[in-house]
Structure 1
Amino acid sequence: MTAYVLSKLIGYSRLSMKNDISYLSFKRSDEIVEAINSIARGIPRDSDEVFFVNQGGGTITVICEAEKERLLDSVRNQAVYYRPRVGVLSIQEAHEEDVPASIEVPGLYAYFINRLAEGGINILDLISTRTQLTVIVAEDDLTSAFSLLSDRIREHRRRGQDLA
């Protein structure tokens, strides 16, 4: 993979952000799984609502819009970690015919993560799908993180136009 392809993918990326998000971690149990499943069933499939669930070795992390957090009231006392007022920064690939899928390009996600680190932005969590990298940061860092990555994306867009 060439640096040119990586730069092109960065330039094609689309960035969005959401604030007023809550971050909760629980010890994994049937009760927690059922509470989470109940919430998930109530979210329309075509919604852009933030509701991420990550199950790991013995823990379950839920990242959701603060207004949905109340639906976890029955199990909130079991949270081993709770952080309100976090932000979600989503980096989504643009579907372009002349570049490979982002998942196939080494260094793409590392590029964005490293830019945030260089900017002094602490990453609380990462979530990825085949076409999107979602970064969880403190809400106070959200605007700075968005601005920093927007600048980098625009820089790569200009590079691509200069080479065309």
Structure 2
Amino acid sequence: MALILGIDPGSQKTGFGIIVHQSGRSEYVTSGVIRLPRVSLPERLKIIYDSVGEIVSEHCPQELAIEEVFLARDAKAAIKLGQARGAAIVACVNQGMPVHEYAAKSIKQAVVGTGSAEKGQVQHMVKSLLRLPAAPAEDAADALAAALCHAHTQQYLVRQARSRRR
């Protein structure tokens, strides 16, 4: 059994989602969005760090799945995203969690079936895969998608290792 925390980092909103993956099935635990106030970037980074730390302390996930840094047209936005991502990663690493990074296209591919999926498609598939009554907020859905991507990847790697031993 694996309890997986997915994070969709952002300097204005950071999504999180936790799933439990066992015997090839993923089940929803919790999700939400950390909405950051209009304060200085260092203060927002502290809020991300503290909030993710609280989530980890409360739910005790075993692994973190987070989107890799991607190149953006706006360098300032990319740097802020990288800093928000770093705050979330450090909050998890400080509590002993291994970090698994996935490209955005890989996450979308794992959940929707295409790396060019739109946010609404990700929300719909997360709702369907986790059998939720309603689609989660965009940022929470992206975080849950990262967790699902990690669960599927780990499951595939285990199958690969077993088949090699035979």
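Brief remarks follow.
- Among 1, 2, structure where mean count of other Cβ atoms within 10 Å over residues 78-85 as derived comes to 18.1: 2
- Computed 33 for relative contact order in percent (Cα under 8 Å, 6 or more apart) - originating structure among 1, 2: 1
- For -12000 (helix-only ellipticity at 222 nm (-39500 (n - 2.57) for each DSSP H run of 4 or more, over all residues; to 500), calculated) the corresponding structure among 1, 2: 1
- Origin of the value 1.0, where distance in nm of label points 7 Å out along Cα→Cβ at positions 102 and 150 was derived from one of 1, 2: 2
- Computed over structures 1, 2, FRET efficiency 1/(1 + (r/R0)^6) of positions 54 and 118 (r between Cβ atoms, R0 = 35 Å, to 0.05) reaches its largest value in 1.
- Entry that produces 2.7 once distance in nm of label points 7 Å out along Cα→Cβ at positions 70 and 134 is calculated, selected from 1, 2: 2
- In this comparison of 1, 2, the computed figure 17.9 for mean count of other Cβ atoms within 10 Å over residues 22-29 is attributed to 1.
- Structure responsible for 0.95, with FRET efficiency 1/(1 + (r/R0)^6) of positions 6 and 86 (r between Cβ atoms, R0 = 30 Å, to 0.05) calculated and labels 1, 2 on offer: 2
- Structure with the greatest value (metric FRET efficiency 1/(1 + (r/R0)^6) of positions 30 and 142 (r between Cβ atoms, R0 = 41 Å, to 0.05), set 1, 2): 2
- When log10 I(q)/I(0) by the Debye sum over Cα atoms at q = 0.24 Å⁻¹, for residues 38-93 alone is computed for each of 1, 2, the one that comes out at -0.97 is 2.
Only the coordinates and a few stated rules stand behind these numbers; no lab work does. Keep in mind that this is a model prediction, so the values were computed, not measured. Cβ atoms are built from the backbone, for glycine too; each structure is taken alone.
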